[in-house]
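I've put the structures underneath this note.
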Structure P
Amino acid sequence: MILRRIKICNFKNIGNADLCFSPKVNGLLGNNGMGKSNLLDAIYYLSFCKSFSGMTDSMLMKREEDFMMVQGSYLRRGLDEEVSIGLSKGRRKTLRRQGKEYQRLSAHIGAFPLVMSSPEDIELIKGASDSRRRLMDMVISQSDHVYLDELIRYGKALEQRNKLLRDGVVDHNLYLAVEIPMERAASYIHKARAAWITRLTDIFRTFYEAIAGSGEQVSLAFDSSLNAPGASMSALLDGARRHDEIIRHTSVGPHRDDIEMLIDGMPMRRAASQGQCKTYSIALRLAQYEFLRSTLDGLKPILLLDDIFDKLDATRVEKIMSVVTSPGFGQIFVTDTNRTHLDEIMAHTAGEYALWNVTGGAFTPLTH
């Protein structure tokens, strides 16, 4: 899949932009705060209908403007496709594909797959468990719409149960009415996450070794209250009922799942250096890319690499560039403040590439 062209109006600091892209590597050069990451966020927005930064839709609109629009023209499985997202103050967001508006935004997830690596990925290692659950949900949802539906169903039932707990309700039948759908959804979510971690681990190790060499042993493990043999959501909820009534929220279930990240048998968050953490998170994203490519019948996701060279030595930078410019990867967008890095990655690219200088939300093509 290739993003051929993007048109942007009033997205963050980008007032107006109309850019045509290389099918292979696209480099964005500029100082921090100039708009490089904002362009990547606009591309991300077209795939996920939300910002990777976590900003609300209204915050994405350029200051003192009352509307914004992002439109992408793609080559997808040999066909030209167009996706557009528009937002006006006081009105809901509209998403259209080939001019037809989606009734449910969730139906769009996975249609235009994308993987992004950014400095914020350190939260996958150092941050709270919700960042790692978001990783699982983002990747699995792009390849399994049933999973996304069950995730939404579980979330709604969890919210209802927590309201019962907050209100001090003691009627067993009311709890049963929300716990039955919770159990069905939790069973599917747990199986999908466990299978994904198992499959991802080997891919991840391969990428980590390709970047860091074989001197460091890394692993992933799925941490869930449903992992125990014979465990069920209904039994977990029954066992935690008295405790949950005291603390007034649900303390067990998939919303508490986590991924254990290890290096040489030690937790990454305590034992790893900055360079190891950066390598670990990039290898995770590359493994995510390969997982999606292999499960989407060869449809190659777009790969966004935002400021990935910081805190890495020259050897690891060289190896990452060799990996992402190999035939297994498709279209790539790379940002950096140092043209040397971008020129080097272009030198690894046998085909066409494009390079822009970014200043104040404006994009100026640079000669090769």
Structure Q
Amino acid sequence: MTSGKVIRKKVSQNLDNVLEKIEIPELGRGTEGKVRHTFSTRDSRGERVLVMFTSDRVSAFDVVLDRAIPYKGSVLNAIAKWSFEQTKDIIPNALLSSPSPHIMIQKELTNIGFECIVRGYLWGSLAMDYEMGSREKCGIALEDGLLRYQKLEPPIFTPTTKARQGHDQDVILGEMAELMQENLAGQKIAVQGMGLAREVRDVSFQLFQRGQELARRAGLFLVDTKYEFGVDQRGKIYLIDEVHTPDSSRFVESSNWKELWPIIKEKMDSGSWANVSDMLPDHPELKVKELSKQVVRDILIERGYDPVSGERATLRDEDIIETAARYIELYERLTGKEFDFEYFQLSQPEFKSSIGL
């Protein structure tokens, strides 16, 4: 595997060699999100497909940041492609091909309209809400006395949707079933809502278990992740979009967590702090390192950035190098393959040529 020093040097030499946008007039305007630009078209057989361009852009706090991350889009696609292959025995996926490092071509399916999040640890927004006093998530009761970074036994399923209010909204399983049945019926797809909701939940747990197994082989923990699903006209579900990438998942070094967790617990047992978040400013060395997009949020917050201020977040060269390096290191750890810097970075003309345009 490539050493961290070599990775960081290579990234530093390519700070401005990024793909942020793509224009494919032959495919129309498409739909542009924070990171992906998706085009709907037909393949040579007349089947509807999605051409999904994954850019090097990075978002944090629901805003696209001012600078892109070299190799990021190609790393996301490479991990997703590998992960689709590792999970296809659990559920079929929408991936048809990946003719370019920045491109995936997937079946065009009807999105069920939910981000299906599985959480194996008290982490992220779940930990923040818990520390503020919440003891319930998506209808699931959480016991008292838990700490940030603590493993949850068993993992929990916490779906969200933008269906009603335009921003992420937690739902319980019954609401998910009702909304899915209603929304899919409007697109002439007949499903039994509760049956589909339970199937999606059960498959999400199976995928998470597989993800944890694959991470464990690489010396990592899969902390939490989100899955997205689509259905065909018969109501059959497929895994879509991306899977087990650092944009959709949190990974941490298992050795780092195992080393720090007993110390964190011991510190908290002293009663000197109300919660782990209050303790960390006094003991920043106890913050568990993530191999995920969280590194960007952490860098900005530690520098004093306030997401509600309206101030534009800015990344420095060293931030970009560190973020890219963690993404590339995660790819190598998970897949067991050395990252090919030459292959995984194409210019826009090379990219268009690679998909026959």
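Coordinate-derived values only; no laboratory data. This structure is a prediction, so every number in the text was calculated from the model and none was measured. Cβ atoms are built from the backbone, for glycine too; each structure is taken alone.
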Match the computed value 10.3 of mean projected area of the Cα convex hull in nm², for residues 21-156 alone to one of the structures P, Q, and report its label.
-> P
Which one of P, Q has relative contact order in percent (Cα under 8 Å, 6 or more apart), as calculated from the coordinates, equal to 21?
-> Q
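1.00 is what came out when FRET efficiency 1/(1 + (r/R0)^6) of positions 277 and 317 (r between Cβ atoms, R0 = 35 Å, to 0.05) was calculated for one structure; which of P, Q is it?
On the way: P: 1.00; Q: 0.75.
Corresponding structure: P.
Given a value of 24.0 for mean count of other Cβ atoms within 10 Å over residues 37-44, calculated from one of P, Q, which structure does it belong to? Write out the running numbers ahead of the final one.
Values: P: 24.0; Q: 14.9.
Checking each candidate, the match is P.
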FRET efficiency 1/(1 + (r/R0)^6) of positions 13 and 109 (r between Cβ atoms, R0 = 25 Å, to 0.05) was computed and gave 0.05; which structure, P, Q, did it come from?
-> Q
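Could you figure out which one of P, Q the value 13.2 for mean count of other Cβ atoms within 10 Å over residues 93-100 was computed from? Working shown, then result.
Working: P: 13.2; Q: 18.9.
Computed on structure P.
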helix-only ellipticity at 222 nm (-39500 (n - 2.57) for each DSSP H run of 4 or more, over all residues; to 500), calculated, reads -11000; among P, Q the input was structure Q
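Where is Kirkwood radius over Cα pairs in Å largest, in which of P, Q? Present the calculation step by step, with values, prior to reporting the outcome.
Numbers: P: 22.1; Q: 21.5.
Going through P, Q one by one, Kirkwood radius over Cα pairs in Å peaks for structure P.
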Value 2.1 of distance in nm of label points 7 Å out along Cα→Cβ at positions 45 and 301 was derived from the coordinates of, among P, Q, structure P
